[in-house]
1. When Cα extents along the principal axes in Å, for residues 69-204 alone is calculated, the result is 46, 29, 28; to which of the structures P, Q does this value belong?
2. Given that distance in nm of label points 7 Å out along Cα→Cβ at positions 133 and 245, derived from a single structure, equals 2.0, which label among P, Q identifies that structure?
3. Where is Kirkwood radius over Cα pairs in Å largest, in which of P, Q?
Structure P
Amino acid sequence: MNMKPGTPYSPIWIGLLLIGFLACTRPPYSSSNKEYRQKVNALTAEMRITPLTDSISLSTAWIGTTNFDLRRPNFVIIHNTAQAGCDLTLKTFTTDQSKVSAHYVICKDGSIHHMLNDYLRAWQAGISRWGNASDINSSSIGIELDNDGFEPFAPAQINSLIALLAVLKKKFSIPTPNFIGHADVAPGRKVDPNRFFPWDSLAVQGFGLWYDTTGVVLPCPFDTLQALRIIGYDVRNPEAAIQSFKIHFVPQDSSKYLDSPEEKILFDLSRKFQ
């Protein structure tokens, strides 16, 4: 049957309906993906400028060195999202007003969302410190785990995390002690990834250190703050530092003081971090 152009069932109408359908079913993050590419292109253009204009303009001549590469992350910071599901976290990280982000988000089913190039700086650690590092965002990769902060982590999620950490450790030669939590670098301000996180299981895989107090004898006197400082904790607020230490290494105890067995744990760890 021949149809006149413009009738409800003509090829023209069908084409217009198809275009409208595709416009209404575009990927949900197409606009944020477009903004991501725009920002990366702007940074790339800035890096290509010669002579350099990123610091001073007193140089007499542009001489480009041949010895350089990209800045490399030296830490991995693990978080929990404290939100109601992965979809909400992905929306938060693709909204300009939130001012927060991470390199990776891992959902409860083990799916991994890579949201930012590993060499770029995510806004995930905030005001934080670990040892002599005071700008953690500039030297770390941030990984968010879908978890409300009060629940155990799904096995599929931890399996995906371990697989991802193995890739990152090999790719960037990240030292074993430098796999830590948000609570570690922000004592008193953050408590994630929470007390259910299996740090001991990760340590067996080579991601972070764990303790063994077998045969450990405490020195007398034992300086707990110095030991916490050796590990990397910011001890300007001693109670907060102890709390963060316990979230990581003694999760069953929420008190803000150390008893003798816990001091042995701290002493053993301080020797390992040295």
Structure Q
Amino acid sequence: MLRAGGLDLPDPAVMGILNVTPDSFSDGGQFDNAHVALRQAKTMAEEGAAIIDIGGESTRPGAGSVSEQEELDRVIPVIESVRHVTDIPISIDTSKPVVMREAVAAGASMINDVCALQADGALHAAADLGVAVCLMHMQGRPRTMQQSPSYDNVVTEVADFLRDRIDRCVAAGIGEDQIVVDPGFGFGKTHAHNVELLANLRQLQSIGRPVLVGVSRKSTLGELTGRAIDERIPASVAAAVIATINGAQILRAHDVGATVDALRVARAVAKVSKNR
């Protein structure tokens, strides 16, 4: 079992993606109705999701900002609805302290922040709430992050950033055992950077915290396979298995059932290999 911030999750665990937005890169507009979103959450839970990640603001390249109130209007009814029908843990995908507080009050038990709690007030909000947090690396901001991202060594720089954010979280009163880290595939990184991170993911284990990976349907998989977004399930599943083999413990995925099945096979083989 994987334990983070009071959450007991299988290892590896699949985090189902539920974007209640009109403009997310893969599923924008599909689940921005509360009834449809609830049905999707139920489906993901039935397919084996260990946690559901609900987001109300797109972080795709070039995405525009959303007001606090609009984001709250999108996510809070969905969190409340999901909480009423299942006890599966809920993660709130946000960088806004107000949304963090309201989401946890509505039933969320994890904060998944692409800005790694760097917004004004975010560190204090997370410390006050006492829930699990996921800190993600991103070079730049969503609107501009894919404009010529550059690194001397992407793996080292991502690891150094995450260590620094952990230190700042601990100094603010967040327990180190509450923290999960995410290298941020596709967030201020070229296709080559993403492949290098995936190949060297095990190096992030030196940080000492569970690693979350989100590569589902991303553009690098399209670049590698030539497939459109809705044709990237096999590539997404393959990347999830590779990430698990290389040390990832939480896999953020759109296609929960396929990912869960693949990880069950990978886990069974890994157990036999360990016993030899």
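1. Numbers: P: 39, 37, 30; Q: 46, 29, 28.
Structure Q accounts for this read-out.
2. Details: P: 2.0; Q: 3.5.
So the calculation was done on P.
3. Values: P: 21.7; Q: 18.5.
Across P, Q, Kirkwood radius over Cα pairs in Å peaks for P.
We did not get these values from a lab; they are worked out from the coordinates using the rules stated. Predicted model, so just to flag it, every value in this text is computed and none were measured. Cβ atoms are built from the backbone, for glycine too; each structure is taken alone.
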